[in-house]
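Several structures are given next for inspection.
Nothing in this text is a laboratory measurement; each read-out follows from the coordinates by a stated rule. Since the model is a prediction, treat every value here as computed from it, not as a measurement. Cβ atoms are built from the backbone, for glycine too; each structure is taken alone.
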Structure 1
């Protein structure tokens, strides 16, 4: 309960029926826009993968995956995906996707270690996408261009939602602001990473923070990233490290910053080896995924995840993600949310 944000004078703008219709509208329209904008083909994705192949997303490296034994495989263990960051890159190779094109899929995950609040659920759903790029496109300028195109698709979806439900008013700014995590630290040296995100998002409305995963000048990371998918150590523009980042907005309903997407240019052989060494994970070099990459069997790529329930929550002006998706919540949170006008599914 200590994690629950209690918005003042909260009133849902849509009833239950309208909310369900709005979710369908947003999901169908946005994924079509994303597919067209980035030239992505839809593919079918797994809910679980075999343990020990290095395919699952390790997130910050401390979250436990949900696992179970498979009877017909001699009790070999499978684990529910955290995301499909590495599986998608294997699929690009399998489907022989050409540069300039890619794939997207509906990713469903269970994150049992999540701290439950208005934004975080045990159940995670997102559009996971990945596209093949050339060596010359492994730049911050290319990353920024892709971010701007994704943000444009988000704003088009906001426009449609507000046209469909006039009681919902648009609030996203026309443009997204770019800033490196180190620059953000210099702007707000006495704030925590979360407080820095709140400050910059309140100032600009929509922000992409570049370079998440590596240590900053204060010896700390802005946030954690696994060492084997996003490239957070290659030197980009202004001599700073990082070819990845997060899309965040200022969300007035909750009065805080709100992450919609984590994405980036993926590691090549050199940055993979460098990041495994930095994180003390060099034993991963022998795993299936890592061997594929080190043996030049995987294409260079850019990719990320965009929260489905989160995008619907923002565009429908909801106060809790449990108003969008069905999940498990503490009983006292359900009771308190109902008092505040946030009826959890």
Structure 2
């Protein structure tokens, strides 16, 4: 049995982080996995991350003929798992020429501009041609078809030990991590930063609203980074004042590292984040009041919330917690896989 993960990606965001985690989950459990990119984009950080993890990847070079050839290599017991609207639509259209099952995941929590809305409409229109997953209930509802909600997750075995927060320190270290866009609430984050110039405010990401940072005098702008792994130890609070979300990988990563998350109650964030640190999306102006509260915490309280956040990720949003669900999705049977591996080894020996 083999799983081919298919996507068209020019940068590193939530989808790319999800694909990396999914590929590592499969690879570490001896499931044959390969990532196929529709196009090659120079210096894409995901390529190096996959290579570092020992995961194979190939490029279709933007050619439908190459996509068809690669998919023809898959057998009936294999699974083609597409991510993102372009790869998902292509996977469904090629399904009659592919022996493998076709599974797609709907990731987008935001509706986006007119072009994105058009693509997502086409994605939903073709959804009956595949087995479908969604990373949040709100996304599943928009699909309007048979669709299973499966949470985002991370491999907690790769998480570095967190730095204990001293609490009550000045300045605290806040961060915005994600696409610099209206949906993600960059403008709201910057408004909070202006209210608390005594604290440190970091911005990680790139996007159409990057020009807003030109007037953000008390923000440290890092741009898009290949991985947040080395940065979390220097962040006390991740602020997510989003207007729309699914289940953001950044929030899961932050909590796994013991970073507090303050967010608007959108998407599936209510399943992840402590409700005391969620505010209704229309009332995002309540976020500064929460900042006032946590700024006065004692060290013991910081450490208590760190441990709670890490336990929640470990028990409900880790690769270990989600593995059984993905076993069922891919119809993976370890005994059958072992038999196939043994047969392949015998065949190789004879040849």
Identify the structure, out of 1, 2, from whose coordinates log10 I(q)/I(0) by the Debye sum over Cα atoms at q = 0.11, 0.13, 0.22 Å⁻¹, for residues 7-126 alone was calculated to give -0.53, -0.72, -1.27. 1
Matching task: 2.9 is the computed value of distance in nm of label points 7 Å out along Cα→Cβ at positions 255 and 311. Pick the structure from 1, 2. 1
Parent structure of the calculated result 1.05, given that Rg/Rh (Cα atoms, Kirkwood Rh), for residues 215-318 alone is the read-out and 1, 2 the choices: 1
Across 1, 2, relative contact order in percent (Cα under 8 Å, 6 or more apart) reaches its greatest value in structure 1
Top of 1, 2 by distance in nm of label points 7 Å out along Cα→Cβ at positions 191 and 239, largest first: 1
Starting from the value 69, 42, 37: which structure in 1, 2 was Cα extents along the principal axes in Å calculated from? 2
Across 1, 2, distance in nm of label points 7 Å out along Cα→Cβ at positions 199 and 279 reaches its greatest value in structure 1
